[in-house]
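Visitor: These are the structures in question, set out in turn.
Just so it is clear, none of the values below were taken in a lab; they were calculated from the coordinates. Source: prediction; values computed, not measured.
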Structure P
Amino acid sequence: MTPEPAPDNGFYLDHVRLLIASHRRLTGRDLVDPALSPFDAAQYLYHAHFVVLSHDPTADPRFTYANLAAQARFEMPWREIVGLPSRLSAEPLVQAERSRLLAQVAMTGYIDHYSGIRIAKSGRRFSIRNATVWNLVDAAGHLHGQAATFTECSDLPVG
């Protein structure tokens with residue numbers, strides 16, 4: 001199991017470097033202030049008010065990173081969300097739409113302004129808006145998965 005980001009492990013520094021560099025390379029925008037040291041950037045991202053998630057590039061991708069905002073939104077601590085198949089973040093009825101989105105990102109590198117419905121551990125449904133989803137690609141061009149970030153979300157009515 002991957003340990004939760006903390007000062008003694010650099011807040012998952014290598015993975016956060018990949019998140020930040022891939023986002024910058026593909027979108028032309030900074031995910032965090034580029035003036036921050038790598039350690040400070042990793043700490044900031046883990047504690048950020050916006051959601052950041054990533055998953056691996058396998059056929060049934062599993063979450064590899066979830067900052068505290070993502071853990072709160074999906075109602076799962078690090079030990080539960082990291083390693084979980086990312087398809088389980090969407091209801092079965094919208095998993096096909098989610099799969100099409102991920103295929104589009106795989107081909108184009110990233111997309112902006114994604115909106116969709118997701119589900120928390122409790123069954124609470126919420127909508128996300130204006131999400132950015134991007135490929136995690138290192139400097140050598142190797143694919144390490146995909147990531148997403150969003151700030152706009154709202155709970156949906158029960159029923």
Structure Q
Amino acid sequence: MRWLWLSAVVVVLDQVTKAIASELLALYEAVPVLPGFNLTLMHNTGAAFSFLSDEGGWQRWFFAAVAVVVTAMLVLWLRRVPPGQRWLSIAIALVIGGALGNLWDRFMLGYVIDFIDVYAGRWHWPAFNVADSAITVGAAMLLFDAFRPQRQSP
């Protein structure tokens with residue numbers, strides 16, 4: 001459980017960057033930063049890649065409930081991780097922090113604030129935020145951990 005501080009850092013960074021983006025950016029207006037990278041404020045009522053975003057509003061509570069259940073399961077998992085498994089603990093903490101950051105938006109706003117827009121030519125990756133990044137990095141770390149050989153104790 002000592003890694004929950006990392007989850008808290010993710011939530012704070014996520015909420016601070018979303019507040020700054022909401023204050024400084026106009027909705028759907030792209031602000032070029034670098035080639036292939038814009039800041040573009042978007043409100044996502046769906047899940048990843050705006051899945052179910054065009055539904056009538058029920059998805060807000062559905063995705064919030066899923067986030068609560070998954071976060072609770074991850075916290076229980078994190079409690080059972082042996083102290084020496086730092087990589088796994090960090091991965092779980094990142095996913096928890098990302099889930100809580102987006103959950104906060106769903107509860108308070110009814111949508112998730114996205115503002116990072118990465119593209120190549122005319123193809124744009126769906127906009128995302130710090131919480132999404134933490135979830136992605138944490139999930140990749142979990143996959144890596146699942147497939148790497150485990151060291152044997154002497």
Structure R
Amino acid sequence: MKKLIIGVLFILFGAQVSIAQNSATENEIKELSKKKWQWMADKNVDKLATLFHDKSKFVHMSGTWKKDEELEIIKSGSIWYKNADVKDVAVEFADDVAIAWSRITLTAEVRGNDVATEFTVTEVYKKEKKEWKLLALTFSSVRDTHVIKH
């Protein structure tokens with residue numbers, strides 16, 4: 001009986017540690033996503049180049065492109081991500097991959113015109129060594145009533 005109680009206590013303690021680690025990692029991804037939006041607004045391509053995986057892809061309303069093209073678009077200002085008003089974020093994990101879904105209103109300057117668009121943005125991150133790298137970022141245009149299920 002004593003072994004059973006000790007075993008149950010180890011399982012419960014292990015579950016609490018696992019939940020705390022997932023919560024901390026979830027907050028890490030949320031913070032990284034938040035920084036990414038700011039770096040995009042600031043056109044900080046140096047920080048973004050470090051964050052973006054070399055094989056990353058970006059899906060926009062007008063096309064899909066790779067890391068170097070996305071960085072050039074940001075640097076040149078052909079799309080200027082002025083502000084991402086983040087309303088909700090959900091994060092899930094599969095091994096060394098994190099997926100973040102964010103409900104945002106994005107204010108951007110596109111070809112000289114300011115536009116505000118409702119999106120659900122899907123970000124896929126992969127842990128490499130001790131750093132998270134963004135593998136994919138997809139903008140999905142949605143209604144302002146769209147809800148992310150947690």
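Visitor: A value of 1.02 was computed for Rg/Rh (Cα atoms, Kirkwood Rh); which of P, Q, R is the source structure?
Guide: Clearly, the read-out refers to Q.
Visitor: So, one more: helix-only ellipticity at 222 nm (-39500 (n - 2.57) for each DSSP H run of 4 or more, over all residues; to 500) computed as -9000: which structure among P, Q, R?
Guide: Derived from the structure labelled P.
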